[in-house]
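Colleague: The structures considered in this document are given below.
All of the numbers you see were taken from the coordinates with simple rules; none came from a lab. Fair warning: this is a prediction, and the values are worked out from it, not measured in the lab. Cβ atoms are built from the backbone, for glycine too; each structure is taken alone.
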Structure 1
Amino acid sequence: MGKKVNQTHITLTQGDITQQHVSAITNAANSRLAGGGGVDGAIHRAGGPAIMTECDQIRQERGGCPTGQAVITTGGDLYADYVIHTVGPVWEGGKSSEPELLASCYRQSLKLAVENGIKTIAFPSISTGVYGYPMEKAAVVAIEAVTLFLKENERFSEVRFVLFNADDLKQYQRLFLSNQPKI
């Protein structure tokens, strides 16, 4: 399933983000850039030690990555050349700027991609795992943030949302279709 914003194809797929053949994948990282569970752990396992080596350097230089921001490393052993690590918000009922911080994750990741000449990028559903962000609310923020960015930046050929299971994919598909006239 997909649609186009300017010259960019936005696509939805179910799968494993570590297996995507794109220039960059986005990691739902923690602020320490220390690896972890879920998407973060899977990316570090599949990508090998080169990713953690660069995360260690970033941590030494900057102390990590604040919520809503993003940093970039090699893709290591992944198909992707780069991993863009972004730190999503922990869900606290929507009263602690979670939508704004989550939207910033997508914008900052796309901004880093532009700065590095990346034309294809894949996103997981950021903050919806252990950080507890409700999938439907996160999907709305993700689709809107990416769409708004792409309306002003025509440097991508594809932005792909990679959803881990069929239920998550259905949430994105439903919102994707319901937003069709706006995009």
Structure 2
Amino acid sequence: MRRFIYLILLIPFVVFAIGTSKGDSPQSQTATLTLKISNSVGITVNNDAEWDFTTVPNFPPDVFPQYYYPTTPASSPYQQLEYMVYGAAVGVLWEVIVSGDGDPNPACGILLGDIEFSVAGAESWTPFHTSATPDQIANGSGKTAGWVSLNQDYRVNIDGDEVSTVGSTVTITYTIQTL
């Protein structure tokens, strides 16, 4: 019982000693403010792309294979992509990767590998794939100076084995991550 009484008498002293000053003016207390800023990343993909071969002049081609660019949007870049890294200290590595989720519709004769991407205007084409290792399209260290454009161009290889379809779609995923 005595321990309990001592504890009750001790609590006010501990509480008042932590954040209260009393007495003649002036009195002061301090507080510690902690700021925790995490590595933050962002990515925007601003549009989808479509190939509508019912509107393409001279389709099907006279010679196979033939590459076709999306009909919507109608001109490069076909994908408006931006990314940013914020709060990363010098030496913190990051990357932007891209991958596909599978063949759009194998029955129509177009496979994921028939669709290729490139940095807009670079004409350095890479086929999409679903392997365990996505394609790295950008990387760096530390933060970026705001949003960075990394617009992409697309094209599809038509080889003559395609079959009429109402619409086949594939999902392409762009990811930014710190390493």
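Colleague: For the read-out helix-only ellipticity at 222 nm (-39500 (n - 2.57) for each DSSP H run of 4 or more, over all residues; to 500), a value of -13000 was computed from one structure; give its label from 1, 2.
Modeller: Details: 1: -13000; 2: -3500.
Structure of origin is 1.
Colleague: Taking distance in nm of label points 7 Å out along Cα→Cβ at positions 128 and 168 as the quantity of interest, name the structure among 1, 2 where it is greatest.
Modeller: On the way: 1: 0.6; 2: 1.2.
Going through 1, 2 one by one, distance in nm of label points 7 Å out along Cα→Cβ at positions 128 and 168 peaks for structure 2.
Colleague: Right, next: Given structures 1, 2, which gives the highest value for volume of the Cα convex hull per residue in Å³? List each step's numbers first, then the result.
Modeller: Working: 1: 101; 2: 252.
Top value of volume of the Cα convex hull per residue in Å³ goes to structure 2.
Colleague: Compare mean count of other Cβ atoms within 10 Å over residues 48-55 across structures 1, 2 and report the one with the greatest value. Spell out each step's value before the answer.
Modeller: Numbers: 1: 16.9; 2: 13.0.
Top value of mean count of other Cβ atoms within 10 Å over residues 48-55, among 1, 2, belongs to structure 1.
Colleague: In addition: Tell me which of 1, 2 gives 11.7 when you compute Kirkwood radius over Cα pairs in Å, for residues 88-143 alone.
Modeller: Details: 1: 11.7; 2: 13.1.
Traced to structure 1.
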